[in-house]
Structure P
Amino acid sequence: MSHLEHEQLASEAQANIRCGVITISDTRTEANDTSGALIRELLAAHGHTVLRSQVIKDEPAQIVGLIAELAASGCQTIITSGGTGIAARDTTFEAVDGLLQKRLPGFGEIFRMLSYQEIGPAAMLSRATAGTIGDTLIFCLPGSSNAVRLGMEKLIVPELSHLVWEIFRHKGR
């Protein structure tokens, strides 16, 4: 089977993905969370369901706790925005990396390559990452709306159904 046939089968099998969205920021609120709103909008536009969306502080214990809660509540995918830089308060990468059971290093590599084409060498400051925690996919994006749009439109949305299908195809779900 070609990769295109494989992806078509996956797309048909997993058309409606259950998602959680987390904005990690010390300054954003539900009222001004443009990146979280963009993630929700793009997921809905592609037929996916957001089970829960929340803004939390950049505190590792809060990040880990909410991720565990969303994974246990049936989210097949969790998408975070914020906290992926190198500032002292940017702790998303460390919090999530400690939870990952399978890493998708290609996500961060391709994200930074595409970002480089838009913003130049500052792209290396991003620690965007992805992987699985049990049967839940997680993607960690930077907090800017431009970075969220890039990651969602170029990487996550086109492959989301295929990735979820890969996780669940042998489990009968």
Structure Q
Amino acid sequence: MVLEARNTVLQDGTEVVLRPIKPEDEPLWLEMLGNCSTESIYSRFRYFFHWESPEIAERYCYIDNDSEIAIVAELRKEGRKELIGIGRLIFDPDDESVEYAILIEDSWQKKDLGNILTDYCLEIARNRNLKRFIAQTTTDNRKMIAVFRKRGFMIETNTKDSTVNVLKIL
């Protein structure tokens, strides 16, 4: 599946390009994570993720698009590119389900980027004829739970490990 870059505009008028991640995005990915709070990192990875190593960045930037797609939200700031969010789809081997994860840089939260990335990733999953769209977050990540609820996801709270599992039948 070949994905084209897509231009979009956030609530505050900021122009953003949504596009698949590329290996050369590694320094931008590292910079984005460096701009995220510990809480945002924890909400995305569900543990205190040590992302600073080149090996970790390589794992998240050099991907096989048949099994995984990462859509970055890129903007140009003072003539240079900056990543401000990433939506990641990980396809299961039977190609019926996809697991979704998202990370938005703290200063870009509450500007509709989570909704925009989620809708684009849902569109990709539907175009691939998948049956289930699955995600997990922490119980205190009310912003993402609201994004899922708005789209009609089934939401189940796991009190044992303070996570929320969400499912959308496509």
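Tabulated values for the structure
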item	result
Label whose coordinates, when mean count of other Cβ atoms within 10 Å over residues 26-33 is calculated, return 18.6 (choices P, Q)	Q
Highest-scoring label, criterion being relative contact order in percent (Cα under 8 Å, 6 or more apart), among P, Q	P
Source structure (of P, Q) for distance in nm of label points 7 Å out along Cα→Cβ at positions 18 and 162, computed value 2.5	P
At a computed -13000 (helix-only ellipticity at 222 nm (-39500 (n - 2.57) for each DSSP H run of 4 or more, over all residues; to 500)), which of P, Q	P
Read-out mean count of other Cβ atoms within 10 Å over residues 34-41, computed value 20.1, structure in P, Q	P
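Every read-out reported here was derived from the displayed coordinates using simple, explicitly stated rules and does not represent laboratory data. Since the model is a prediction, treat every value here as computed from it, not as a measurement. Cβ atoms are built from the backbone, for glycine too; each structure is taken alone.
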